[in-house]
1. Matching task: 44, 17, 13 is the computed value of semi-axes √(5λ) of the Cα gyration tensor in Å. Pick the structure from P, Q.
2. Of structures P, Q, which gives 0.95 when FRET efficiency 1/(1 + (r/R0)^6) of positions 92 and 220 (r between Cβ atoms, R0 = 41 Å, to 0.05) is computed from the coordinates?
3. The value 0.15 for FRET efficiency 1/(1 + (r/R0)^6) of positions 140 and 156 (r between Cβ atoms, R0 = 35 Å, to 0.05) was derived from one model only; which of P, Q is it?
4. Out of P, Q, choose the structure whose coordinates give helix-only ellipticity at 222 nm (-39500 (n - 2.57) for each DSSP H run of 4 or more, over all residues; to 500) equal to -15500 when calculated.
5. Supply the structure label, taken from P, Q, corresponding to percent of Cα pairs over 20 Å apart, for residues 36-147 alone with the calculated value 38.
6. Given a computed value of 23 for relative contact order in percent (Cα under 8 Å, 6 or more apart), which structure among P, Q does it belong to?
7. Compare distance in nm of label points 7 Å out along Cα→Cβ at positions 60 and 76 across structures P, Q and report the one with the greatest value.
8. Here FRET efficiency 1/(1 + (r/R0)^6) of positions 84 and 188 (r between Cβ atoms, R0 = 25 Å, to 0.05) was calculated and came to 1.00; which of the structures P, Q was it taken from?
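Readers should treat all values here as calculations from the given coordinates under stated rules, not as data from a laboratory. Remember, it's a predicted structure, so these values are computed and weren't measured experimentally. Cβ atoms are built from the backbone, for glycine too; each structure is taken alone.
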Structure P
Amino acid sequence: MILNLRSTRRQQILLLTLCTALLTSCAPDPSVIQSQALEAAAKWFDQAKASQSSDDAEAPSCHAFGLLKFTDAVCTDMIEHAARLDASTRRIERVELLKCFGQGAKEVCGEFAEIWFNTKTVDGVGVKEGMVLKRDNEQFRLYWYRSDTLFTELTDRAERQEAGTKSGQMAAKQEQLDAIYTQMVERDPSVYAYPPCIDARVTSSAMVGELIPQQQVTGLVLDRRADQCAQDLCLALVGKRIAALCI
């Protein structure tokens, strides 16, 4: 009976060892996965360079989910900036396999490889560039790419868009004020003595008195406000009311 128990115990250990060995041998080898990522990266860079040098060359693709999550750059941006650099100077700085990439609402989990390079422009200026590849069905595709030059362009682009938006908002507000001002002058021509403010910032220190409903704006009301202003009095729009500013 004891022999049988020992025999059974030895069989269990052998079976467990065999199963462990099989599972280990079937598990993906990180070094192999890393090599696959580097090969995919090299191929993407080669295609990016070729596509910018010849109209017949096919441009590399970018992962659709990456473009949806990081909308500040399109695939063309990434291809163009990668192709501008001197490929012969590209040196790997570090490679890291990740389970997730991105933060907050942009985070996606799966199989990722993050690679950073030290590269130079054709003029010999050092540039840091990085890419993230996502592994689907055992194949890596470019998920995200940035470089110092691309970061700079995206920052400048965002600032221009913000400035354009603010400028557009100010222009629309000025147009609205002009239309309302025309109506007030038609109702009471004496209001014409106090022009609309141009690009003036409405602050409590500049305001003379409380906001005035449009229908209550008259020359007499503005004359009283002007008596409290040692400078010029102009009219600004705040919501649907008028502010008398001393500027």
Structure Q
Amino acid sequence: MRTFIIAAAAFSLLTIKISEAQSISIGNGFSIIPSVNYVSSATIQLDAFNLNQFERSITEELSGGYGYGISIRKKLFDEDLSFGFSTEYTRIYDDELTQTFQADSSRARGRVTEELWIVPVEFTGYFNIPNFTDDIEIYLGGGIGVYFGDRVRTIQNIQSKTISRESSFSFVILSGMELMLAENISGVFEIRFRQGEYSVKSEFPVSSISVAGIQYPLEKNLNSKIFVDGLKLSLGIAYNF
């Protein structure tokens, strides 16, 4: 509910037209912005479709990852309003996880690796704060995104295989700064807040693993939800024309 209220407020700001603003002039109003990105974290709901509420609530926190992306923006109405489309590719790799296995009275702990691939496609609006400086623009914005991705879990060199994937929608809130570097070139730093998610159904090719000569059962089916809930930081160069 809080995310929805913030998104609604951001869209309300986008409907305000401010005249006589000091802003970066960009000719026809188009900008192409390649960027490098960092996503601070992600969360995996390990058994998202289990009927047992406790099992369904078990999650795994992953460290951050890096990626790259591109945005296309177009100014409308005046120099303070614009709308855009962006997409990115981010990979999160975490090999510091563990899992406990049990067989009768024996227990063992094994190293687990999680690897995520995330491809958001987001449509956003931007509102420049007017009269900031001639060379710097500060902006706020919001929109909606659809999130695609995959997940691979590895235990003792045994990798899961994806059976199906399902994308989901989420609101996006953002803020950023644009610094004029040359006539048609500017540097862009941006922060995005989002709760993107997608689902992955996968399975292991085996039903048990061996640790110190003891066979431990391995849950074959992995029906998970992945939440792209970390902060996204972007640094890009805009070509304005």
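1. Q
2. Q
3. Q
4. Checking each candidate, the match is P.
5. P
6. On the way: P: 12; Q: 23.
This value belongs to structure Q.
7. Values: P: 1.9; Q: 4.2.
Comparing P, Q by distance in nm of label points 7 Å out along Cα→Cβ at positions 60 and 76, the maximum is at Q.
8. Going through each structure in turn, the value belongs to Q.
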